[in-house]
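The structures come next, written out as structure tokens.
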Structure 1
Amino acid sequence: MTRTEDGSAGDADYGAIGTGYADHRRPDPRIAAAVLTALGDARTVLNVGAGAGSYEPADREVVAVEPSRAMRAQRPAHLPAAIDAVAEELPFPDGAFDAAMTTFSVHQWSDPARGLAELRRVSTGPVVVLTCDPALVERYWLADYAPDVLATEARRYPALRSVTDALGGAVAIEYVPVPLDCRDGFNEAYYGRPERLLDPAARRSCSAWSFVAADVAAGYVDALATALADGSWDAAHGHLRTRPSYAGSLALVVSR
């Protein structure tokens, strides 16, 4: 399996784009509550593609796996150090954990089906996958201003059917509403706060932007800035500024 110098094992190099990730990709408590509910009463939990530790439950025994050195370095001191490993080759025996989870990570894996099968293998209980439905990604208003960003995002996320097939067993899909003041800075988190996407650090924390040529991305940002300045964004989407939540592509897949 090919890995970058940083250790990133998927198509994004977090050694290059991961700096400051923890400042913008903080766990939102309402999304965290949905993940925690899905984990049920599991005592031991494996978190794969753990990054800086978002959504790891504080009241469980958690083992974290993260291949990127830059991301492991951003984990706060109160969380366990992450193991350098990849989803497709987990270094644990069958049934080693009560539950397994992965959040905003499965689309980064070189072989999602193999990685998901590994999560199922090492867990005796639920496997919880927080991801996005690629069939819904391009319905977001950002497609009007940065079409290649959302096309890239939709292309990278595995279809939910392929996720459920890889996990097997009884699988449920729940769409998770995104709150207006969402603390986690993925693209849809800014549905009612478009100005946030003018911040380069915020865009770097959404990996799909890194797959678009710099000059193209700059043009997208200029288009959004112009639309905000001349009022055309608000004319089309201003109602979102006060909408309490957004029903977008965020999905929770739970295999039991």
Structure 2
Amino acid sequence: MTFQNQTLDKNNPVPLYYQLQNIIINAIKSNELKEGDCLPTEIELSSIFSISRPTVRQALNNLVNKGYLLRIKGKGTFVTKPKITQEYTRMIGSYNQEMIKKGLIPKTKVLEKKITKADDFIASKLQIQLQEEVVKIIRLRFASHMNKDESVFDNNKPVLITTLYTPYKLLPQLANYDFEVFSFYEVLEKNNLPVRKVIREIEAKNADKEISDILEIEQGSAVQLITSTGFLESGIPIEYSRSFYPGERNKFIIEISR
């Protein structure tokens, strides 16, 4: 039985709820508790560790808030995987900036960077002529905790994949940049071409074989597809992108005011 040989040190100044949290997190990290496993009830945990139910409840609530556990009414408390809360749906900014703001270390792997010709669809999105030159960049994104002990999500698995198109004529030197070092928005800012407006569309999909292989998820797994068109101050489109986010690793904030 999980926790059978675990005890809390009541003489330790570390709060008992925090000690219990760490025991549960360590059990998840060691795979003693796996995703989908149901934890003992509050009463059972209270008995196992000889502590009060409010102390158990505080530990479980904290782990629910951190994304380690999921409560389902009438069924119990289950182990889940922490997700990265993405704010891409409510802000204009680079992936690197957003991850650093969350205390994560961003990493980018460029899978493709080339100058190509716009087909009908890309030409319409960028409001350019058919077969006009565009820069195409495909990037695989990763994120890891600065303190690896703080998370159980796999730092080596991709967080998303993005395919971006931008008109070559607006910034011919774009293809010379190393996009494993620089962000696209950072390069635009450096060249006085900041994005001022973005239109994004979100669609729930199931990953095909190509996307599932790249993102290291099961074929048919849930992904969020976000398409994005960014505009300059003048209203000219400067980018069109398609990004696939694995549902098991991401959740999104959408903020609405009235």
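Bear in mind that the values in this text are calculations on the coordinates, not laboratory data. The structure displayed is predicted, hence computed values, not measured ones. Cβ atoms are built from the backbone, for glycine too; each structure is taken alone.
Starting from the value 17: which structure in 1, 2 was relative contact order in percent (Cα under 8 Å, 6 or more apart) calculated from? Among 1, 2, the structure yielding 17 for relative contact order in percent (Cα under 8 Å, 6 or more apart) is 2. A value of 24.5 was derived for mean count of other Cβ atoms within 10 Å over residues 49-56; which structure in 1, 2 was it taken from? The value was obtained from structure 1. Identify the structure, out of 1, 2, from whose coordinates distance in nm of label points 7 Å out along Cα→Cβ at positions 81 and 177 was calculated to give 4.3. Working through the options, I get structure 1. Looking at structures 1, 2, which one was distance in nm of label points 7 Å out along Cα→Cβ at positions 33 and 97 calculated from, given that it came out as 3.7? Only one of 1, 2 returns 3.7 for distance in nm of label points 7 Å out along Cα→Cβ at positions 33 and 97, namely 2. 1.20 is what came out when Cα Rg over 2.2 N^0.38 Å, for residues 89-240 alone was calculated for one structure; which of 1, 2 is it? Label of the originating structure: 1. Suppose Cα extents along the principal axes in Å works out to 58, 37, 34; of 1, 2, which structure was it derived from? Considering all the candidates, the number was obtained from 1.
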